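Listed next: structures, encoded as structure tokens.
Nothing in this text is a laboratory measurement; each read-out follows from the coordinates by a stated rule. In this text the structure is predicted, and so the values were computed from the model without any measurement. Cβ atoms are built from the backbone, for glycine too; each structure is taken alone.
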Structure 1
Amino acid sequence: MSISIPIPERELYDSENNRFIDIPKSTLVLEHSLISISKWESKWHKSYLSTPKKTKEEEIDYIRCMTINSNVRPEAYYALTKSDWKRIEAYLNDPMTATTVKNNQSKFNRDIITNEIIYYWMCELGIPFEPCEKWHINRLLMLIEVCSIKRQKPKNMSPAAVMRQNHALNAARRAKHHTRG
């Protein structure tokens, strides 16, 4: 799922070159996907998901990497308003799924996650690259997490839990058959 950000026609001032720049009306169509993250990480040589504090230039460059439509002038990214940035941030943080997982089950909490790690997980879990690498990254990560949890062997019950379960089963059988033992 993508998001469209309309850029109205406007004029920006370039203080470095002491000139005005005309920005034509355009629309940014953005996709927060594994492909976008891969493009960004290949340029910046660091993990996008594990880098909580990014510079303004890194943030703008990620918007460029997310852009899936063509013929967008580079200056258009500097014409984004605070409202546009809030919409983009909400889009980036949207889980894009109804599935939730208990925090203690997640294997992603401590890892530095790069695009190659995500591709590895996809290979290990048999998740096809196409079309999943174009999914919203939060949806893809949830699918990976669910697949990983479902693949785990069930945990053995503790001896005390086994005894409680057996006691309950025996009590139910005695009640059903009207016996004492």
Structure 2
Amino acid sequence: MNINFTFDQNLHEVPDAPQEFKAYLFKKVSELETIEDPFGRASHLSQIGALFRIIRRLDEAESFLKEADTLIQKHEMGRVVWVINRLRLAHVLQWKKVFEVSTEMFQEILEVCESDANTTEQLDFAWQHLGKNYFDQGIYDLALKAFQTALKIRQEKKAAPDLIRSSETAIAETKKRLRL
């Protein structure tokens, strides 16, 4: 099943095979009925929320991510799980153009990643997504700085090539917007 995606000129994911992507998503939703373990359920809810965002069903994405957030906090699943889910939830709010809230959330996530040794592995994601949040608001100078910081971290930790390319693409697209 092809659940790959590319990024459009607005740095938003676009599924390569939309029907297969949706089939995978709804398979994941149906699997929820069998997951009782709070950690497994929260992880599954979070992934489903991210997938709903990619197909632009933002209300459903937000609902699944908020349910995951409730479980994560109730069962004290730790900062790493919290950061990953919060990144996804803030991203949904960003796409819903609730920028006051999404910006605040991304900044809080960034502070956690910079101050908690358990979450430093997510620091590049925090910077990359903060950059996308600024990009969607048209604040290209701050977006560029965030993307450059994400790229530097990714290069230093020898991240996967697709993550490095993602930051490089975001930088190039932001520079185009700054020249307009």
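What to note about this one:
- Parent structure of the calculated result 1.6, given that distance in nm of label points 7 Å out along Cα→Cβ at positions 117 and 157 is the read-out and 1, 2 the choices: 2
- Value 18.6, calculated as mean count of other Cβ atoms within 10 Å over residues 77-84, assigned to which of 1, 2: 2
- If you line up 1, 2 by FRET efficiency 1/(1 + (r/R0)^6) of positions 13 and 29 (r between Cβ atoms, R0 = 25 Å, to 0.05), the top spot, with the largest value, goes to 2.
- semi-axes √(5λ) of the Cα gyration tensor in Å, for residues 5-44 alone from the coordinates reads 28, 17, 5; which among 1, 2: 1
- When helix-only ellipticity at 222 nm (-39500 (n - 2.57) for each DSSP H run of 4 or more, over all residues; to 500) is computed across structures 1, 2, the figure -24500 traces back to 2.
- Taking relative contact order in percent (Cα under 8 Å, 6 or more apart) as the criterion, the highest value among 1, 2 goes to 1.
- Entry that produces 3.2 once distance in nm of label points 7 Å out along Cα→Cβ at positions 85 and 133 is calculated, selected from 1, 2: 1
- At a computed 26 (percent of Cα pairs over 27 Å apart), which of 1, 2: 2
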